[in-house]
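Right after this note come the structures.
All of the numbers you see were taken from the coordinates with simple rules; none came from a lab. Computed from a prediction, not measured in an experiment: that's the story for all the values here. Cβ atoms are built from the backbone, for glycine too; each structure is taken alone.
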Structure 1
Amino acid sequence: MNESITLVPAGPEDVPGIVELCLSVERQHEAYWPLRWQLRSDLRQRYHRWLESNLTTARWLILCAKAGASAGPVPPLVGVLVAAIQEEIPIYLYREYAFIHDMAVIPEYRRRGVADKLLQEARCWAGRHGVNQIRAMVAVENHAATELFSQAGYRATYREMVQAAE
């Protein structure tokens with residue numbers, strides 16, 4: 001990668017750009033199968049409120065990948081990862097795990113190591129919080145994401161199955 005990428009915690013000024021990146025992923029999911037990923041008409045506002053409410057929560061990681069030197073006014077947002085520490089149901093030895101809710105990289109920066117850096121930082125963050133695993137859900141039809149997570153050491157452990165109710 002020619003241009004340097006810096007990972008920084010998200011601030012309030014980053015939320016609109018993060019929302020747009022996350023919405024692109026949500027639209028992709030909805031296109032796969034609307035029954036599973038039916039989007040609300042006010043999704044943009046909901047995402048905005050959800051992200052803002054968790055920006056400074058210690059058990060949340062909202063991480064921005066920004067391109068270029070930070071000497072400029074505002075380096076452009078090229079990627080994002082949103083993760084949180086979740087409670088596990090009380091049948092396993094561990095109580096918590098980290099879960100990646102969202103991750104996206106703008107098309108021009110894909111296959112340049114940005115996602116790898118985001119995933120590595122999320123893994124370190126999870127370790128610092130004392131959890132023994134970090135999870136992500138990847139749409140079956142998203143072959144690029146499946147490959148990315150596999151190469152990063154993630155293993156498929158189950159397959160979510162969905163059916164329309166009567």
Structure 2
Amino acid sequence: MDVRIQKAQAHHVAPLVDLFLLVERQHEAYWPLRWQLRPDISNRYNGWVAGNLGKSDWLFAVALDETRVVGGVAAGIIQEIPIYTCDRYAFIHDVAVATDSRRLGVATKLVLFVRQWALDAGINQLRLFAAEPNAPARELFSRLGFRTTYHEMVLPTA
């Protein structure tokens with residue numbers, strides 16, 4: 001599949017959010033206590049993406065097959081707490097690929113696009129979370145050079 005990756009524009013927000021919601025619903029199915037979605041998730045997501053689109057510390061990018069959005073990524077530059085020598089890092093919040101476009105290198109291209117954006121911004125770390133049950137995502141990120149540095153653990157308090 002020959003896709004091109006580019007920064008998202010306003011007309012990409014709705015299809016990008018639709019892809020991100022596929023991932024969010026997958027996460028919610030893993031364990032609702034950790035990832036339970038709000039009923040108005042689509043409106044909230046659209047507002048978040050549209051409100052940060054074009055800001056220098058945010059990147060929303062799309063993978064386009066002709067004019068169809070077949071993948072997307074959301075990343076932001078985060079200020080680290082002031083105890084480490086790394087004071088800022090880039091964090092990938094979402095990577096999503098349309099079901100019929102998976103296993104074709106789209107996610108790899110999206111992550112490498114974010115990596116270049118981070119490098120261009122002078123950022124030397126790219127981080128993300130990969131859900132424990134999502135073996136294909138964890139395998140992809142491992143192949144791209146990501147290392148597991150800790151495991152998030154959740155304890156219900158009620």
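In table form, for the structure just shown:
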read-out	value
Of the structures 1, 2, the one that 12.4 was derived from, the read-out being Kirkwood radius over Cα pairs in Å, for residues 19-66 alone	2
At a computed 14.1, 44 (Rg and Dmax of the Cα atoms in Å, for residues 75-114 alone), which of 1, 2	2
Top of 1, 2 by distance in nm of label points 7 Å out along Cα→Cβ at positions 3 and 139, largest first	1
